[in-house]
Every structure is written in structure tokens, then in C-alpha cells.
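Have a look at these structures, which come just after this line.
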Structure 1
Amino acid sequence: MKVTMLDLTEQYQNLKEEILSVLDDVMSKSHFILGENVKKLEKDVAEYSGVGYGIGVANGSDAIHIALQASGVGSGDEVIVPAFTFFATAGAVARTGATPVFADIDPKTFNIDPKSIEKVITDKTKAIIPVHLYGQMADMDEIAAIAKKHSLAVIEDAAQAIGSKYKGKKVGQLGTAATYSFFPTKNLGAYGDGGMIVTSDEDLAEKMRVIRVHGSKPKYYHHVLGYNSRLDELQAAVLNVKFPHLDTWSELRRERANNYTQLLNESLRDVVVTPFVEEHNDHVFHQYTIRVPRRDELQEYLKENGVSTMIYYPKPLHLQPVFADLGWKEGDLPETEKACTEALSLPMFPELKLEQQEYVVRKIVEFYSK
């Protein structure tokens, strides 16, 4: 049996007629930049997030960058980020001219550890970026308390967590702003790059709208240094078709996560650590990530048996060559470094079949039985 990490073909077939229809409508009207589809998506995603404003941008990386710039982060500032996340989180900080400062993670959730945040705050710290990794929100009460104490902005990196909840509140309601990615593999994915920032702050939203169009307001009059970073109409049209299905897809992901957990715990409870979900969290399982011994060997065995897996992430950000001049060394963030050797993400998408999951788990059992 072949089990891919992600298969979008069934989703497309289910929505094909509607998607082709809206794409034809955009082409027929020939309004490709910041048109009615973008406005609708901005409004709907903002309402869904429980905030007042949505700003569509070119991708999730730009979303973080623009949110930071609009929040006043720049050269000489420091921004605290987890070291266990995709590069874009720290890369966006560096692109503002600020310095990313790395914090360790909670080993149970893989999310940034508030205690680690406290340890690295200085008089240069301007913001915190909690990443809601794999689809589960970070400990936002603790993070918000730290931010309030030190007068820091909180930019939620929710690239993997649209629709997730923390104590009944959604992404975007607990920080200065939150950022989404619509990369094709995300829970709400476009057919190319795309991103959005959501916020309840009207002034901040307006600053971000200006930054995304070269910093101009009105057109051709530039008061800040901005970027060309706009969500285009074709991607927004596709996302408008997909968006009403998001909650259903999230529930299907949770069902498949429960299947994996039950199957793994039946046979490998003492070997495999299945995802921990805080009682107060609604996890949307962008990834189903386990901790395992001999992780790389297991991955190779699964590959040989037709099962695709991914390692998110094999090398922590504080040890990446591009940040070598910041002076971090191995051993500085032990939980992050340990997770980089143990974390393995299994196939996960709403259309994943139970027999496929059973096959994946059977092959994991085979590996550890040898």
C-alpha cells in the first residue's frame, strides 16, 4: 500500500466544478488584484477569527514580517521566537532588522515555553511570536501576562492553526495580531502562495494595508517603506470556495488523529509518544506528530514500505548556519534539540482512510518488533 503524507486530489474532485466556475468568473471580469474575492475572504476570515480586520497578503512569511513592522519592530529590537518551528518565523524577524531571540519549548505540546520566554527578555525586547505548532495553540494566558508585564506586542504565528481554540477563544483574539498561511498544504490551502493577518486594532490594520502596497497612501505617495505583498484574486477565489468546509475538515482531522492515537496506544504505548492535547484546547491537527526512538531508522523503514512521513523539524533555528553570528550553541535549548531528534509526522489529511492508517501503524509495529 502507498500512503502519501498529503493527498489533495480527492478534495479537488469534490470541489472541482465550483472552483473552475469561480476561476472563470475572475478571468472574465479581469480584476486580478485586491478585488471582491480578496475583500470577501478578508471579511469572512476576520469574522471567523473573532476580530474586526483581515489583511490579505502574498504569503504567511510576509504576514509575520508586515505585522511586526506595523507594530513598530525594527533595527536594534529583539523578538522572542521558539527555536522549534519553520524558518519563516525567525526569518521575518531578521528581515525587519530586529534580532530573533530563541526560547525553548514545552516537551508535551512542542509549543514555546513561557518560562523560557521570561529568561531571555531584555530591555531591547519588543515582541513575542508564539507559534501554534501542528495545530494546537500555545499557552496564551501565560504569554499574554508576560507581554503585559513588559509592554510587548504578541504576534501569533498561526500558519498551522486556523480554526484552533484556546479556552474557547480562537486564534487572533489573544494577541496584537495573528498571521495565517494559505500555502497549498495548509488546512485551508490555496493553489499557490497566500497569507493573511487578522487583528482587532483598526490603526494597526490600516498600517498593514499600506505596507502591503509599497507603503503608499494614496497611490504613488509613499510615507513608509513597504512591499509588494498582496493576496491575488485567483487565490482568494479558490479559498472562498474552500473556506466553508474548513470546520468539517478540522473535525475529520481530529477523527483521524483519534484513530492514530488509539491504534498506536494499543500496540506501542511504551514506545511511541502520541500527541498531547491540553484539555482547554481545540487542536486542528495540521500535523499528527509522534515522538519515537530511532526516528530516522523508522522513517526509512516506512519509506521502504510505501509510507510517506516528514520531519518537522530536523535542525533547530538557533543552530541554523544563517544565525551562527548570534552565538547560540548546542545544549542551549535542550527540549528543542531533543524534539529535533524524535519528532516524526505521519500522513494526515481529511480524506485519509482508516485502512491506510491501520497500515501505517502496522508498519510502525513491525519496525519496533524486529
Structure 2
Amino acid sequence: MPASQAGKERQALFWNLIRQGHSASGACEAVGVNRRQGYRWIKAAGGRIPVPDRPRSDRYLGQDDRLAIADLRLAGAGVREIARELGRAPSTISRELRRNSQNTTGAYRPHAAQKRCDLRARRPKPGKLQDPTLAAAVERRLVKNWSPQQISDDLTRAFPDREDMHVSHETIYQSLFVQGRGQLRVELHRHLRTGRAARRPRGQHFTAKGRIRDKVMISDRPAEAKDRAVAGHWEGDLIIGTASGSAIGTLVERSTRYVMLVHLPHGHSAENVRDGLVTTISTLPAHLRRSLTWDQGTEMARHREITLATEMAIYFCDPHSPWQRGSNENTNGLLRQYFPKGTNLSTHDPGRLLDVATELNQRPRRTLGGSTPAQALQKLLSNPPEPPVATIP
């Protein structure tokens, strides 16, 4: 056995004995080294007992795997053949060759590849947001109440050729939630949708709904509304203020995610909601008034009158099924950043509601390929569908 390997094994055994409670001199005597050597090991470790390396999981490539890859590659084997020989996925072998081959020659050296892998696996890693330029770019978007996912997507579009300016949404969250993970200002967590400074599990709380007569269920809604292929299908709900005494109506168009807010200064009775929805919906062109999907809240007891006034069909979700209005539920979460729970929502005038809706509609959306809801809706308004050609029976 080489002397260096024997020395490493003695050192590992020395630390194992120390962890078991042996004295330094006793451990030195047990492994057959001079006491001075033991004290050198202790000094090199900074006077602390090092944490033993955890065994690498079999799901990761090891030194033996990398030696086999090098041998098979020299024999002319392709990626899929190497994967079959090692019992791995072809993507695993392809990723290994891409990450750990030499940059200049493209040659694959198994021992060098193992060293690169070990270096990348070291923890803790320096946070990417320690780069002041990237941190400033993230902060500029956070203060505009953009979500971490929107920020990540926008930076990728704005700097397509600069990897140093790309950051994942999870890195942004960790920089805000985990102490020491980044250089974002601590108070920036207030610009997140939840406003929280730490993660917490989300629970579901359902409330009983009253009966609504003559309702048409979501199962009868046209298929074109379900797949978001045609514009003009909306989802609606209320966000409620303190002690259920005030509310704001919310409408979200399913294909463009465009938001409209309904002013309800006199409460959210069925009559007030009817009047507010009729006023708001009537501002839309006819081809954007196809349907409205709502939950089974009693505020929609006058739904037939709304349909008669606006010519918009209204459908109701199944009980306890908020995912059937997913776009609206997501938007209501965003709106709580502007209209917190436990506050009086009647203090917000129509101008304030319009400002908030405009800010949301000007945020780029991943589901829209980076476009904003306002841009998507403007495109629809600029190119209205042609009226159907009349046929003579």
C-alpha cells in the first residue's frame, strides 16, 4: 500500500477513536503514530473534530463508474452503449461527459472528473446573489412586486448570453428566507405576495355556501373555455375585508390573465354584486363576454339578472373546488399584497382599484411567453374575430 494511502487510513482511524471518546495520546498509540503527528492533525483541523464524509449514494456516479466510462469511450462506445453497460440513463452519461470533460481538448479524464464532482458537491456553496450587479437587478424587480419566478424569467430574457445574470426563483426565495444565503435586503420579503419572512405550510379552509337557484354547473361550460383556446371566458370571486363587512370583486380572463376589479362601496350583497358586475362587464366588447365562472357564494344569487343585462353566461364551480378557478385564485393571492386581510376594503376608490389592476396587467407572465396580460388583451382588441357568415336555410 502506498505510504500516502496508509497515512490517510491512520488519520481516519485516529479521528474515529477521538469521536469515540479516546484521548489524543491514546488514539495516537492505537494507530501507531507519534503524538506529535496526532497534534499536527488536530492543528490542521483547527482544533475541531472533522465531520466524517457521508458515503455517496449509489444514484450518483463514483470513481469506478468514471473509470468505466473512460475505458468504454476509448473503445469507441457511444453514449447509449455506455449507459447500457453501466445500467444508467443515457442522459446521465451525456451530462457527465458535458460537465466533466476538459474544456480545451474535450478529452474525458476520470480522475480529474471525480475531482470536479467532489468540488461541486462541497457545502456550503457561496450564494449566487452575492454578485452585487445581479442582486441589484433582482431588487429592482422585487420592489415592483414581481414574483421570484417572474424575475428569473425576465432576467433570462434580458440577458440571454450572460449566465452570471441568470438566477433561479428558488435562489431568490432562499436569499430572502434563509439567513446568510444572499445579499438581498431583509425587508424585501414584504414585496412577496404573502409578505412572509419564512416559509410555512399552506392549509385549506372551506366555508359553507348557501343555495343558489337555477345555477348551471361548470360541467356544462363549453369546452373552448376549459382549454383557454378562445378569449372571453372569465373567472370571478370576491376578496373580503375585515369582519366580512367590505369586499372587492375580481375578474380574470382565462386566456390572457387580464384582471378587472369591481368596486363594491356599499357591501357585497347579491344586489350590490349584481350592479357592480353589470357596470364592469358592460365595458367589454361583445366578443369578450362569453362566460363567467364563479363559486357557489350567495353573492351570486342574482346571476340570472346579470346574464340578462350583459348577455354573459354564468357557470358555478363544484363545492370546495377552488382549483376550478385556478387563475382567479392565483390573482386573489396577488391582490392580498395590496389589500391585506383584516382591513377595510371599502376605503379604496375606483381609481385605486384601477391602479392595482394596471400594475398586475403590466407584469410579464410565464404562461404568456413573457408577454403581459395588457399586451395579450390589446392584441385581441386590435384583431376582433370576424362575425359569422349568415346562411340562408
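Readers should treat all values here as calculations from the given coordinates under stated rules, not as data from a laboratory. Small disclaimer: the values here were computed from a predicted structure and weren't measured. Cβ atoms are built from the backbone, for glycine too; each structure is taken alone.
Looking at structures 1, 2, which one was log10 I(q)/I(0) by the Debye sum over Cα atoms at q = 0.06, 0.09, 0.10, 0.12 Å⁻¹ calculated from, given that it came out as -0.22, -0.51, -0.63, -0.91?
Only one of 1, 2 returns -0.22, -0.51, -0.63, -0.91 for log10 I(q)/I(0) by the Debye sum over Cα atoms at q = 0.06, 0.09, 0.10, 0.12 Å⁻¹, namely 1.
Work out the source of 5.8 here, i.e. which of 1, 2 gives that when distance in nm of label points 7 Å out along Cα→Cβ at positions 68 and 300 is computed.
Details: 1: 3.7; 2: 5.8.
Label of the source structure: 2.
Can you say which of 1, 2 returns 15.1, 45 when Rg and Dmax of the Cα atoms in Å, for residues 140-227 alone is computed?
1
Please compute distance in nm of label points 7 Å out along Cα→Cβ at positions 164 and 244 for structures 1, 2 and give me the label with the greatest value.
Structure 2 comes out on top.
Looking at structures 1, 2, which one was relative contact order in percent (Cα under 8 Å, 6 or more apart) calculated from, given that it came out as 22?
Matching structure: 1.
Quick check on the output: 15.5 is mean count of other Cβ atoms within 10 Å over residues 92-99, derived from one of 1, 2. Which one produced it?
That value comes from structure 2.
Work out which structure the value 1.00 belongs to, where FRET efficiency 1/(1 + (r/R0)^6) of positions 108 and 276 (r between Cβ atoms, R0 = 25 Å, to 0.05) was derived from one of 1, 2.
Derived from the structure labelled 1.
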